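Since every read-out is calculated from the coordinates, none of them should be taken as a lab result. Just so it is clear, the structure is predicted and the values come from calculations on it, not from any experiment. Cβ atoms are built from the backbone, for glycine too; each structure is taken alone.
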Structure 1
Amino acid sequence: MEISAHIDALRHEGTLLTEAAARTDLSAPVPTCPDWRLGDLLRHVGHVHRWAATYPSRGLRAPLDPAGEQEAVGPAPSDAALLDWFREGHATLVATLTEAPAEVECWSFLPAPSPLAFWARRQAHETAVHRFDADAAAGSPGPAVDTALALDGIDELLRGFMVRSRSKVRSDRLRTVQVRTTDGPGSWHLTITREPLSVSTEEHPEPADLTLTGPARQLYLLLWNRLTVEQVERSGRSEQAEPAEQAGQVEVSGDRDLLDLWRDTAAIG
């Protein structure tokens, strides 16, 4: 995806998140983040938006320490001011990324063509995933995430976050997972060992221990741990399903214990 497409996604998903929050009590629980209420979610995403905007806007070459981060983000708002505070931070981030020069130099923490490309991509997915959380708190699903964004988000998660040394997706014996999308050019082969996860986009001739096949928008939420194992199991194709019905389902084939391993170890802090 182009930087402009990521910024457009950030703008769109942030607006949807705001709309979900505006129609929901701040004390509503967030089913996809069991320790949070909606107010906690807004404070978290609003904090991240302000923190992220600081790097390209100031050209910071190193990560902020806790005191610097607090200074950049500012004081936490009251509940009465929370929604406007969130809107302001989201708008500032969108404007910062839109106006930043393509060659801006600043700190980033995942491989990307440029720092600006990194921050636009990261904040698009930060906001899209948490928009799903806000919809869950509101008790009503919003529109499905765009397929191109979902494909990109799967790739960022698998080939960006999960291959890092700090990733906890490990196994004492070699295990493999194949992820295939049915609505776009997406295929990832995961090799899980005691070492950091290895991810390849090449097709492997041998069947994986677990294969996940389905629409990118569903796999995106599954792999980001926004769909539960039970929901995935219920979405498996049945022999009686019509092709039109199957188009929106995820097929799980192989060792489903690997789904539990993923849910337990693939969290992003």
Structure 2
Amino acid sequence: MAKNGYPADRINTQEAHSARVYDYILGGKTNYVVDQEAGDIMTQEWPALPVHMRENRFFMHRAAQYLAREEGIRQFLDIGTGIPTEPNLHEVVQETAPDARVVYVDNDPIVLTHAQALLVSKPQGRTAYIDADMRDPAAILAAPEVADTLDLSKPVGLMIIGIVHFLVDEDDAIGIVRRLLDPLPSGSFLAMTIGTADFAPAEVGKVASEYERRGMPMRLRTRPEAEAFFAGLDLVEPGITQVHHWKPDASTDPNIDDRDIAMYGAVARKG
């Protein structure tokens, strides 16, 4: 057994993991040599990769702030949390609403270890973490941590950030998102980012190939394929955009080249 209570074979330090590669490229320390090697190769193939990853994270901040400030959302379900990076979702929303509640979901034991230590709520609110795979929405929604933390009779902000490009066609990504969203009440919101090669196909394609070579196949999606995730929902202005164009604020770099961002983002309301 590992020190965190997980079977040692669940913590694989010999193969790169998407959450740890992301952490490394963003300047974090929760990664291993194999993740660093992968990140270095990917960044050589596409030097804009760190910019792209940061803007994906900043989109999450702005979307969460919008939902808490403008829409009054006080509970959030965050799918594919990744290694904690400040500010985390609960820190963003509890700045506006100290009583906000957040359930984080991931299935990497290293993420869980850090989540237990770092994803700590303000006293007025609550955070919880579920060790689960997003490919099993029923298990996520039936988890006792959800029932203990969220009131599913009231609107929820469903956050699916930087993860669906790791769902390939046979996973039925749209079906997974719908099975997570359908049980949530009217007035809930879906905030998503969706990987694309629309703006720098050669460079982003090389990054995707490197992920696949390391056992992490990716499915990058076109604009129409991104739109399909939001069918039947009411998009919040400005609709589906590259993430750096979604409600930019004073901290957004106005000089970012669109070719350096390979992620669509949007927020939509369930009627």
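A few remarks follow.
- Comparison of 1, 2 by mean count of other Cβ atoms within 10 Å over residues 17-24 - largest value held by: 2
- Test item: percent of Cα pairs over 36 Å apart calculated as 8, pick one of 1, 2: 2
- Which of 1, 2 yields 22.0 [mean count of other Cβ atoms within 10 Å over residues 105-112, calculated]: 2
- Of the structures 1, 2, the one that -11000 was derived from, the read-out being helix-only ellipticity at 222 nm (-39500 (n - 2.57) for each DSSP H run of 4 or more, over all residues; to 500): 2
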